[in-house]
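Each value in this text was obtained by applying a stated rule to the coordinates, not by laboratory testing. Keep in mind it's a predicted model, so treat the numbers as computed, not measured. Cβ atoms are built from the backbone, for glycine too; each structure is taken alone.
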Structure 1
Amino acid sequence: MTDLPFDPVKLMREHPEKMRIPGGLFYPHGPDDYIGAVPALSGVLFFHGGHELAVREAICACFDEYEAVAKAHLTWLWRAEPPVGPNKIAYPKAKPMRELMKQLSANHMVSFAYTSGKQSVDAGDWEFQVYGLQGWRAKMGDWGTSALRFAIPLLSLDDHPTLFQSMFVSFARRLHALHGYGGHALVLSAARSNENEAFEAYLGGMLNGLDAGDLIQAAADAEKGIKTVSWLTAVNYTMVKQLGGLDVLRSELPRDWFALYDYGDGLVVQAGPAPEGAPVESDGKPARLVLPNALFKPLRAPEVGMHTGSVNGEPRFAGWAAQHWLKRLDVEEEELMAYKNKLLGEPKLTPATTLPERL
């Protein structure tokens, strides 16, 4: 994790307050008195059927698994347009997800955001957020997909080097994921994400390995293709076939650096033993991100919604900037051999950093 411009593990242990980014930094009224963003490990999965009972049960099962680890850290539950009860409730007072899910008809949006900040508007590095497309929109066929995002602290990787991978593969299996990715990210305030997107764009311009963008906007474009590659990248078997099959992946992604995991409907690729921050000023294009990016480039969506437009001239990933972000790891085809040679000097996988069920 030393590829970041700071050592997050050391900072978390010695100065955790420095990892809490004040809200609204790029606004005239900022910084505000709440935590707007927190670095974390985050996994995102896109899937169909958020209005169906079986899929809603799968969402609950994912949260069961997450809650077993995160329960002591969760503090608030936010919901958008709940049919019963408030949109915000303290987590200890909230009914179990399954009970709340039963209140939703097929035409209600599934919307749960479990957060871990002290104040209800604070961002925290434990978060479980799910967005399920309403039945009527799903039937129309042009509203995109449902999506799930979960986050755990950076420090978790140091103490439990396969916890994140295990959750990601398990959730992909339960949800029959279309595709997804996981690695470094910022968890933004669930209640005030819009006014913290600017800092995400700012930091995302410095770190090519950092995810960025709104979950619901990304879900709207998820049927068009994948958004990005990351430390973990999930692709369904139809996509694998488009690339030439499993043998092509094994040939292009050497097993000393890349692990493949079957999740039932597709594969998860793990690139290296730990996620890459990929700071632009030093090594913004590590081989273990560039090579899968080149391989999966034919699967990439032509455009993906990320941020809303700038209000006060603050940075945002919108329009051209969003398109540029999608291409941030691209290299010319004639450069790929140099990156294959570069890979030889990058950290290899170890038994301690991979799941035992790798292919």
Structure 2
Amino acid sequence: MAFKYLIIIATAAVILIYGIMKPERNWDMVAYVAAAYYRDGYRGVDLTRETYGDIKKGVSAKRFSKLVTGEYRETVFRDPASLEQQLPFYSPRVAYVELIRLFKHFGLSYTKATYVISAIFASLSVLVLGLIILEATVSIAILPFIVALTGYSEIARLSTPDAMACFFSLLGIYSLIKKGKLKFFVATILPVIRTDFILLSGLLMIFTYRQGDRFISLFSLLSAAAIYILVTKLTGNYGYLTLFNFTFIGSLSPYPANIIISHQVGDYVIPYALLLQSLLSHSHTVVYVLALYLFWLNRDQVNRGKVHFYCLFILPFVFTAAHMLLFPSNHFRFFVFSSSLIFIWSLTVLAQLKKVRDRAVKIGQYAEPLLPRNELGW
């Protein structure tokens, strides 16, 4: 047992060190540093000065040049009004922005805090993922492979709240598996981490409601909805259509407050075609296809009433599909937690298949179907 925990801790430590030592320093860092300074009261020219001054101290000259090069990035850099107009896309990540501000009290610049937070939460995510694997019937030795395949090293390096969202998502799932109460708290606070993760809040609470915890499930879901509305209102969120048009239609506009919403149906179809194209070449697709194949192959034997089936397959799969339908982005970092859970479910099914096959061969009665009804409890 000690060796199992050693694997979990070692894998988490590697992710932590990798994230801190090899940060991506992606452009989102600019927006989140600006959001932190905006919360400090800076506006206009002062906001631009503090934001880019902080970043310039924390990155190389070559990286800084990349952060301010290109029509969109250069405009945001040179026009304080443009920088402020980006913030409604980023300020709703309230928990992440406030943690950035908090870490300054520990001696970290806002720039460094953006990726140190990601590294910490990616590492914590690995710890929780390891605990989930211990609840499954697969070897913990597979943990480093799952972590590498599904993108934990990527979210550890980014200046985004994705690692934080991943951690709390896994924590909610683990609590669901263990029948704990923490899942209600997680479902409630997910919108302050990423507003789009209210989808997960709903899925978690639908299951607990059906399990009999009706009052607290409804209360948690309504609280999450109230927090979602409050966050979007207080942070000046532009709304779904503006976000969709800004992200997918035409080139990035340095002045999103002035975006004209497209009324061309084709403009809304193309992003889904591009997402499909990206899916065909991404490692997550292997995970999804394998899981669907195993489910279809053993659909009559899978016990759909089991909590693990919901937690490791249905919930993450529905979350991923719904998120892609609503927001067809090829940023697969949104789905690190869900793809890793689905992969664990697939490995569990394969382990059960092998176990039944070996048992059948041993008694000399091997025949199709591979599994008796309800043999696959997962």
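Just a few scattered comments:
- Which entry (1, 2) yields the derived value 18.6, 56 for Rg and Dmax of the Cα atoms in Å, for residues 69-148 alone: 2
- Entry that produces 57, 43, 39 once Cα extents along the principal axes in Å is calculated, selected from 1, 2: 1
- Identity of the structure behind 20.8 (criterion: mean count of other Cβ atoms within 10 Å over residues 213-220, calculated), options 1, 2: 1
- Among 1, 2, structure where helix-only ellipticity at 222 nm (-39500 (n - 2.57) for each DSSP H run of 4 or more, over all residues; to 500) as derived comes to -8500: 1
- At a computed 17.8 (Kirkwood radius over Cα pairs in Å, for residues 101-292 alone), which of 1, 2: 1
- Which of 1, 2 yields 2.6 [distance in nm of label points 7 Å out along Cα→Cβ at positions 205 and 229, calculated]: 1
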